[in-house]
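Heads up, there are several structures right after this.
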Structure P
Amino acid sequence: MTYQEFLTSAYGRKRYWARSYIGWDRFSYCQPNATHISLRNLELDHYKIDVIITQNVDRLHTKAGSINVVELHGTLYEVICLSCHKKYCRFKIQEQMKKLNPNIREFATMVRPDGDVDISEDQIKQFLAPQCEECGGILKPDVVYFGDNVPRERVMKVTQAVTNSDSLLVLGSSLSVYSSYRIVLQAAEEKKNIAIVNIGPTRADHCAHLRISAKCGEILPKIC
């Protein structure tokens, strides 16, 4: 779904929230893997990482115990009103939707990485989407959709973090999205050491001083 579609399509919003409602319990139950734990260790035990910049919206780095995490594209754990800009915890919105939709099942066996699931058209049609309790405005997950922009203050925070670093480690990303690719471009322009660990080529391979084609979960636990 694009940002414009979310803004202009009441049906699109209803479809999003219905799918998110059903997939939320399983999505929010997900736990950190070996890569998240290894990065936590590198940050807090070995003092090798100053900032973790993640494109993921699942908050698993925080669950793993990492402290200084920048969620580049936001997080599904927060919801924002597009009118009054009040923010809500996603669990609170789940409770609101449960009250609005007592006859909709709240469980899914297959959930995508963004918390989305497949449900029937009948379920979507009868679903009541949540609204802001303060002003009745449209609620949106506080994430960056396609066609949306990363908030300027977040961009500035990332830019400063790269400037303050002596090296950049890219893990498990093809860097196809420009918001992440430009981080590597900045690091290269500032003559930082750049290492990339990813299965398959990335958009920034030409910038890397070290390139490892492997699974992050197999490499990182061996060094920390």
Structure Q
Amino acid sequence: MVLFWCVKLWKRICAETTTEINLLADNWKYILGGLIFQYIHGLAARGVHYLHRPGPILQDVGFFLLPELGQDKAYISETLFTTVFLSFVVWTFHPFILKSKKIYTVLVWCRVLAFLVASQFLRIITFYSTQLPGPNYHCREGSKLARLPHPQSLFEVLLINFPRGITHGCGDLIFSSHMIFTLVFVLTYQKYGTKRCIKQLGWLIAVVLSLLIIASRKHYTVDVVVAWYV
């Protein structure tokens, strides 16, 4: 019985792999373009950090309503976001193993990356248009990371100090990148997913993550609100 199930699963994986390879052959340019833009977005976020000037934290209704979690609890929102990210990635590959509503992994990622690129393009325009003093702890006056010294070479800029340059950026505020990813993932599952309870859970997590980001002082409330309607 187990052997029969394994053989059946193997045949399904092989058949799905063949289909996805054919789709990838037709759509690889879109996938590659989307992935390259992720680097461009990271490069833009790194660039605006050089322009960032720390200052007094702006008055914010979210900061007034939500108690500050503190620097030692900043990991909570990151952990939740990472869980959402990894869960979505795993779900997009589930057709290789499970029979359900038919989706194609390559096509789903083409659409996801297209929405991410459009949102990130708008995000780059907004955070370069107006640089706000970052509310995050490492972006405040007195922090060594709040101001970046002028780069010594172009190579230093292109490396974007990965991964620290991604997790400890300043100035790329309007609007929240975490919420872009989360909402695109939730909307994608809303359209292609089959479990109603997971759809509801996805929206609940998006709301909770929004509140955690504000409570962690990683973004102003406007950064999160704009991400919801963009």
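Values in this text are rule-based calculations from the coordinates and carry no lab data. Being a predicted model, the structure only gives us computed values, none of them experimental. Cβ atoms are built from the backbone, for glycine too; each structure is taken alone.
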Worksheet entry | Top of P, Q by mean count of other Cβ atoms within 10 Å over residues 23-30, largest first | P
Discussion item. Once volume of the Cα convex hull per residue in Å³, for residues 15-118 alone is calculated for all of P, Q, which comes out largest?
Written reply: Q
Worksheet entry | Comparison of P, Q by relative contact order in percent (Cα under 8 Å, 6 or more apart) - largest value held by | Q
Item to complete: Determine which structure produced the value -22500 for helix-only ellipticity at 222 nm (-39500 (n - 2.57) for each DSSP H run of 4 or more, over all residues; to 500), calculated from the coordinates; the candidates are P, Q.
Response: Q
Worksheet, complete the sentence: With FRET efficiency 1/(1 + (r/R0)^6) of positions 103 and 175 (r between Cβ atoms, R0 = 41 Å, to 0.05) computed for every candidate in P, Q, 0.90 is reproduced by structure Q
Worksheet item: Looking at structures P, Q, which one was Rg and Dmax of the Cα atoms in Å, for residues 7-54 alone calculated from, given that it came out as 19.2, 61?
Response: Q
